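Asks: Take a look at the structures below.
Since every read-out is calculated from the coordinates, none of them should be taken as a lab result. Keep in mind the model is a prediction, meaning the values are calculated, not measured. Cβ atoms are built from the backbone, for glycine too; each structure is taken alone.
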Structure 1
């Protein structure tokens, strides 16, 4: 089982965004999130609090073209940070699952820290639109970018909901709770939780 501190720090700069991020897997939701997109900051706050992640995110992006680059690039960098903080995956639980209600909305998330990036995103209730500068389709883009870099299998399903704010919030909270479970240290696991010996 790993005894190293599970933290990481990533900076990524392109012609579209400048993302700086620090992450601690064994935290309590500390840190500040500032992306220039108010609703997205709120979702990252939820992710940190319910995922028990210490997370600081500072993004300067080309918001004059919309929030797409800011949200996707934040997902990329957070995925890289997760990958780095997890190290060789030794001692982790590996799987996580959560179902979260948010008023009339309900979302489920299942995660496998598999080493294989894959996202199943089922959200027919999430209609097109914009909430607080955040285009609704960016929720899927964020999780896909994160999955690709952290090499996670993520299944996200909206089971009920009519209010887009509530639906997206339920998705982020369900992901956070499932991630918290998946990356938790399993005291009975002495190595990498895979018959292959690697993840």
Structure 2
């Protein structure tokens, strides 16, 4: 399995293309620049199957509709943020006058609970990881030993909690219970910045010194 990182837009939010040996592909967080996402997909001859959203902040959903329309694929999001997709106040795009408000259609599928999901040849675990936002989720690919965490955890940092539905105590709790509990060598792919591992964050993340 391969994972391609595409930092997109002015905030450089990470979009991920996760593909198998047969070029089937999952798109995670198409945040901006749909033409760039499409260019990479076409140049690698990938076959998108679905869009997975870690959460519904504008910098992670800005290219959602062009990509959904281009490939005719379903969108998955946690139930607590489905309505955020069409609400610029909740998805944060209304806060910035220089931005066009982001208004998307609702997801095709809402994630109701934690557990194993299967999409085509892909199997992964969904873990609800709120704190940065109430519907944040992480996608854990155990066989390949990596997790896509959105804005829950970063290298040397954690997600901000001063946005609607944010909660610092909740965020730190889910990081400890849901992410740092993974084996030390799992690759952690965040919503911004470079990848890391649970061990590296336990050793050097200043927000997690107590762990």
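Asks: Give the label, chosen from 1, 2, of the structure having the highest value of distance in nm of label points 7 Å out along Cα→Cβ at positions 45 and 101. Show your work: numbers first, answer last.
Replies: On the way: 1: 2.4; 2: 4.5.
The structure with the largest value is 2.
Asks: For relative contact order in percent (Cα under 8 Å, 6 or more apart), which of the structures 1, 2 scores highest? Working shown, then result.
Replies: Working: 1: 26; 2: 14.
Max of relative contact order in percent (Cα under 8 Å, 6 or more apart): 1.
Asks: Figure out for me which of the structures 1, 2 the number 0.60 belongs to, where FRET efficiency 1/(1 + (r/R0)^6) of positions 69 and 173 (r between Cβ atoms, R0 = 41 Å, to 0.05) was derived from the coordinates.
Replies: It was calculated from structure 2.
Asks: If helix-only ellipticity at 222 nm (-39500 (n - 2.57) for each DSSP H run of 4 or more, over all residues; to 500) computes to -11000, which of 1, 2 did it come from? Please list the in-between numbers first.
Replies: Details: 1: -11000; 2: -4500.
The structure behind it is 1.
Asks: Another one. Of structures 1, 2, which gives 1.9 when distance in nm of label points 7 Å out along Cα→Cβ at positions 85 and 117 is computed from the coordinates? Mind dumping the intermediate values first?
Replies: Details: 1: 1.9; 2: 1.1.
Computing distance in nm of label points 7 Å out along Cα→Cβ at positions 85 and 117 on every structure in 1, 2 gives 1.9 only for 1.
Asks: Taking mean count of other Cβ atoms within 10 Å over residues 13-20 as the criterion, which structure among 1, 2 has the greatest value?
Replies: Details: 1: 14.9; 2: 22.5.
Between 1, 2, the highest calculated value is found for 2.
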